[in-house]
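Student: See the structures that follow.
Laboratory data are not the source of any read-out in this text; all were calculated from the coordinates shown. From a predicted model like this one, the values you see are computed outputs, not experimental measurements. Cβ atoms are built from the backbone, for glycine too; each structure is taken alone.
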Structure 1
Amino acid sequence: MAAAQLTTDALAEKHRSTLDQALDTIRTRAYWSPHPEHPKAYGENGSLDAAAGLDAYKSLLDRRFELDQPGTDGWTGGEISPYGPALGVEYPHADIDVLLPAMRVGMAAWRDAGAEVRALVCLEILARISARTHEFAHAVMHTSGQAFMMAFQAGGPHAQDRGLEAVAYAYAEQTRTPGSADWSKPQGKRDPLELAKSFTPVARGIALMIGCNTFPTWNGYPGLFASLATGNPVLVKPHPRAVLPLALTVRVAREVLAEAGFDPNLVAVAVERPGEGIAKTLAVRPEIRIIDYTGSTAFGEWLETHARQAQVYTEKAGVNTVVVDSTDDYKGMLSNLAFSLSLYSGQMCTTPQNLLIPRDGITTDAGPKSYDEVVTDLAAAVGGLLGDDARANALLGALVNPDVKARLEAAAGLGEVALASREVANPDFPDAVVRTPVIVKLDGSKPDDEAAYLSECFGPVSFAVSVDSTTDALELLRRTVREKGAMTVGAYTTSADTERAVEEVCLEESAQLSLNLTGGVYVNQTAAFSDFHGSGGNPAANAALCDSAFVANRFRVVEVRRQA
């Protein structure tokens, strides 16, 4: 192993204050971020500005992505941007029987470095990724279909925040137990019993991070950095349509590990050939001891059932619900909901799907509104928000894959269409598939409609479900969360009793609740260090991003006792 170019002292001088601030913020739950959200903040101190970032991204296209990993037995690729162009990038294909043993070689040195050094190395990885945020933003945009500004923020600083948050939780849990203790038990007139004890956090083994198509970095970084910071090597298995952002991440991580004097094979990538489907094969390998997964319920449940040798963390599908009882800001409610339904074409695991509205209507500051009026006004709010094609493209992005388009088209046949989806042309990317949301009216009392609103319809599809009363809405909410899960719940009410009743449902069913949002905060957005993404307590996910439970079982504490 080459001598370290990044010394512990240098890492501490550069990053210790950031780690301390992160540790403080996860306790206070206040707003804080070391990663700028605005594109113009980049271009100094070694970071790439907009032009340099775009050039760096373009330089990756139509060539091989070299990584110098052990066991490379060929090359594979095939990503096509949801905006149309083929990326033309080829990645190393790994012989897993060679790569997995190589990943274990550096574990002892990584363990012996201790929690602080591991955290500081992780922060250096994140800092280098942050400096290349413009480059990463284009990689996220052209693999996920997010519009550029969303790809820049969610795929860049927000993802980096989530990675840092995981490092902070990992450090806090590992240092909860002291590294050593002198133990003395009095024995009356006899000499006391004395032992010298040491306590070492020990990694479980290789972690497998299975990436998703829609948010490869935002959903991937918590598990990746939680595992690495707790001493585990990490094998990144990207979604075949969204390899580039995670391959870039792996390249940066390997560079930093090597410069810090550690084995770069502590982080590696496994890219599959078309149709190879290596996730199932990897998931049950005995070397894999931790799995992080975001995606469909079916595969998430398969992992939970079959990957018995591993600690499995899953974020699956849910049916997110908003209860509309009453509001003192009708216009603000409609505007907030319209944005939530439109952002990234509803392709977020937190986007509302079911809007439960009493069929007799609601009370508002603009007077009583019938169910039909609420739905009509919401449709008008969405239509107004997306009426200009330039603004629509900036909010909607592109449909990430043909399955989303098929679900959108099928939804129109499920009930009365209150807002029809329309095609939006993107002048910069003529082949992009851009569609506005559809809103469909359904009747909560009709069994034939139940199959639609109790199933997740991922994409720009929402159901305005009429219910007999707010009480019935709360019962349907409870049933939905209990049976199908929910990443988010929203509610609008001016009644203290109703507010408390909604809160009680969410406390009992373990669902994250947002009440009366009418401004610039939306139900489908969560802030690192303050908000919990999911709860881990309902069928939508068995883990929350990020809390102590997300990191604490990635390592065990091994004690050594010595006679004093």
Structure 2
Amino acid sequence: MKQILIIIALSTCCINLVAQNTYSKEIQSQIDSVENNLSGRILIDGKPYDILSRMAHHKVKGVSIAVVKNYKIIWAKGYGWADESEKRPVTPATLFEPGSISKSLNAVGVLKLVQDNKLSLDADINEYLKSWKFPYDSVAKGKKITLANLLSHTAGLSVHGFPGYDRLAKIPTLPEVLDGRPPANTAAVRSVFEPGLRFQYSGGGTTISQLIVQDVSGQPYDQFMYKTVLKPIGMVNSFYSQPPHKDQKNLATGYDQNGAEIEHKFHVYPEQAAAGLWMTPSDLSNYFIEIQNALQGKSAKVLNEKMVKLYVTPYVDQSAALGVFIDNRNGIRYFSHSAGNEGFRGLFMASMEGGNGVAIFVNSDNGNIIGELLNSVTTVYNWPGFQKPKTVYTKKIPDELAKKYIGTYIYDGAIADVTMKPDGLYYWAEGTDAKMFFTSDSSFINVEFQAEKTFTTDAAGNVTGYKRKVNEKEYPPARRITSADADTLKAENGQLNSFGWRLLQEKRYEEASAYLQRAMATQPDDLSIKGNLAHVYLFQNQFDKSLELYKEYLAQKTDNSAALKNMIIQDFEYFRKNGFDKSLMDRMAAALKL
């Protein structure tokens, strides 16, 4: 009944939204087709999904999309709620904060300064940094980091991404972020290997480029980017201001993967270049249309043809260019960037030639519907290079047989978990919980994973593992785990901790304790394991044991000890939203003086 009510609510909202934009019968027919042809890489039993049912399935409150054809936005539409409690629907004007797409526009701003001979892509970044200097050490092996390295994620730097800050929290300066000093909640941005060696994604590196833009332009970053990049290309409703101005309207509220509202609506990101851009899909479409036209020599509102071609040229890594990623689809090239902030996800993809593109945002930590919508758009509009989903027919297996498959498995050092839910078996791996569709009594597929899998049994009929096959190629089989303490359980670093966190989320405390204890024994340098195990002890009502471990966790030497305390606070916020015992957390927060 609950799911039905959600769908009814979404349907009512979307009926209201249709009236906002009037399209021709031809375009409206295309919209209808996109809305009713969602799928993953495979089409289960030949039946595509519709957008409303998938929003309900993924617990996504709101979706916004803009579709581009022949270098023009042909339609844009919003679905669901920008803010459910306020009963404020998503419209094409709703602003989202999806995160890392910010890096693509940041790179345009940096390259504009290069084009104007105010920066060089090949010079040492410390030549331009005034308010802070990068502290080189022996890890860099005497090599200097360049702007090209920062934009292409080849600088060999740490800090993949940023969690953002509660709107009521104290916000750090950029130097504090880069040095990992309180109130920053992330580690210092430092070398982890020599620059130019290989690709390693680093939002920390992008944040350095933000400081360079400020130091060289002499302007606040958000003002420079609006005047120099956003406004000229038609992103007039978008902004990098963090936090947003108090009178700013049309802001979407973020929600977690379970549909719970993010504390105080959304997070603030002083790391503006890496994650701070608020925008609409239509505004973002104006950006990639400008890039597409500039590539053809038909426009130069910010960057000229030569600079734009450099912008989309891979640097060191074959898929990473200077702010975008290059996707080769059977010989047809696209440029794109995905994104994820707390409570938001997004993606844009645009063709190098032909003027095709799409921008999709959701105000959810679950972004799976984005890929399904992308598949629908590419199918309906016949984008070159994209393959249509493969149709697979499935069967229902007996309940008694299904129960035998429930358990934990390991493959290539990674852990997988099979559980039973009301609508059938689910397969968890790599942080994704995917429904299992059986093609025989022992073989199954998932929409989210490529491998076709077949369970194996011993002579007594006990399940021992499963075989894996991708495009008819066999891969090493997975085996069933019988005990977290087994000496034969050799998982890759991080896997035991990740799985322990999953078990904690599902309140499977005894299993979580076993796997996290094993993780501590095998990966003693992973700081987060102690924190997760302390959580488990807390909810097992082993308060003293939990308190002792929390204190050990907080006493660990790091570049930013305040970040450890902040992680406990954030975890407690998650637990409160998801039905964990609040009295235990209140007692522990008081004991730790959080």
Structure 3
Amino acid sequence: MRVLGAGLGVLSEMGRMRGTYRSLVVVALAILVGLGTYFAWVGDDAFIAFRYGRNLAEGYGFVFNPTDSAPVEGFTQLAWILIVAGVEWLGVEVVAGTRMIELGITVGLVWYWSRVAVDGPLGIGVVGATVGLFVLVTSPGLVVWSTGGLGTILFALAVFACAERLLGAGLASDSQGSVWSACLAAAALTFVRFDGLYFAVVIVASSGIAAWLAGHRRLALVALLAGASAAVATGIQSLWRWSYFGDWVPNTVQAKGGMSVKTIERGLDYLVSSWMTVPLLCVALVLAIGYGWRHRRTEPALVVIAGILLGTSLFGLLVGGDFMPMGRFFVPALPLVALVIGRACRDLFTERGRMPAGLAATGALALSVPALFDLSLFPEELREENTFRWGFPQYQSEASFLQGVAKRAEDWGLFGRALALHADPEDSLVRGAVGAVSYYSNVTIYDRYGLTDREVALSAKHDPESIAMPGHDSGVVEGFFEDRNPTWVGGGLLLGQQPGMAEYEAAHEAARAGLIDLFIVGAEDGFPEDGILVMRRFLPSAETANPASVGLTEAGAFKDSSDPE
């Protein structure tokens, strides 16, 4: 504690402040790269983006299956798909290539943040920026989503850039060029993700309110121009979407179900669970609202920051949460969380001295960093009561769930590689988790949750009272695809199975009965060990709606493990 207080004291010496801060930025970036590399992972959903990117690079267009009769927008991150397509076109291995890009974007975001956090409309001084810098680079959400394969950090950069450029143009007497940069940032935000429109509205509306409270006409004008730019960009993208896909919104939006009381209830669980995982998120929100109200007439930037943090929290609540680990929907707010915490520590340093500021900085890290290492201030029983992963077999902490998500993607990738060795180009598979299996197998995939399938998205009935994981509210049974005559309706890779073992013998018996296709895979093909690939054949009857009806799930050996559990 004394060391941290003394460090803040050294930074207060005017002759050394900026030089020391620049050195600390380098240290912080090194910590970020180290943590990001250590926790690097990729999820199954990322392979949906990878498959779209590869098909685009190979000239098929924005399609999930090259055999699709019409393109379907089974993604919401257009800019990321284009980046992935570039990686695929260059022939770079997609997981390694996108991981390097995401880590690079994260480093760029933190460097950008460190430049604007000292001076200007978002400036909190060197002391505050130093504290905020280390809060940011150790944030569990930033560390985890510095990889993952979904381009989440690109969206966080776009949100921060939009807010910073708008405030920079609206509150500073810059040249006309800064106004254009604010407009471009607002427009770009809508192209990075479909959700960008919501965040653009939040930023513009918060800026308008801040301008009204402070009587700042320039800020109001810039907010108006930025809002108009976002609207025009959204209109252009919507017209393109209609002309190309035949829809006004991405297919994923239709597939994930509508809003209901249950959705909001689950979203509230998502919000509370995220606060219990990283309590600093809640602390920062309360501080931001307090700062915004207290300085509403003198510091409009604080009102905007409060508005963005509140809007981000409401977004997670209204959409019913997200099943992904470590609060993905709150990652865009993390640079602003760091600003708020840095501002609070700076004020403590100015008003009360080194020790209170050091205590506050240490407390902020203690309310954030432990989640990375599966530690929590709250008992597991309380966290389990507020879980948002409804329908999941058992409660898991965010760190544990992250490990499970990464492991499932790895296992499904092996399954896809095995299928690629034995499937013909015209083969097709009905599946729930469609990412890694589709990318590595190259077979036609029929998506039970409808993310990449327009017919499923429009046909699946969402029960508002159903209990399910976020993003898994709507789906269809395997029999839905009977008219498409799929080759298989499930399957799995069983490594380590040898003659004489129960599952091996059961698989051979089922194959002789014509219920499954059985293939041998070996370590010489690049698998960890020898095993068998079991593919459950499509049966053109009502029995395809129930895997157990064909007698293949007694021990769980032949169950299609394509759902999250």
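Student: Given a computed value of 20.9, 60 for Rg and Dmax of the Cα atoms in Å, for residues 22-133 alone, which structure among 1, 2, 3 does it belong to?
Tutor: 2
Student: Assign the value 72, 45, 33, calculated as Cα extents along the principal axes in Å, for residues 230-429 alone, to the correct structure from 1, 2, 3.
Tutor: Only one of 1, 2, 3 returns 72, 45, 33 for Cα extents along the principal axes in Å, for residues 230-429 alone, namely 3.
Student: For mean count of other Cβ atoms within 10 Å over residues 310-317, which structure out of 1, 2, 3 has the highest calculated value?
Tutor: Largest calculated value belongs to 1.
Student: If semi-axes √(5λ) of the Cα gyration tensor in Å, for residues 158-253 alone is calculated from each of 1, 2, 3, which structure is the one that comes out at 26, 19, 13?
Tutor: It must be structure 2, since only it matches.
Student: Another one. Of structures 1, 2, 3, which gives -12500 when helix-only ellipticity at 222 nm (-39500 (n - 2.57) for each DSSP H run of 4 or more, over all residues; to 500) is computed from the coordinates?
Tutor: 1
Student: Determine which structure produced the value 37, 19, 10 for semi-axes √(5λ) of the Cα gyration tensor in Å, for residues 286-405 alone, calculated from the coordinates; the candidates are 1, 2, 3.
Tutor: Here the read-out was taken from 1.
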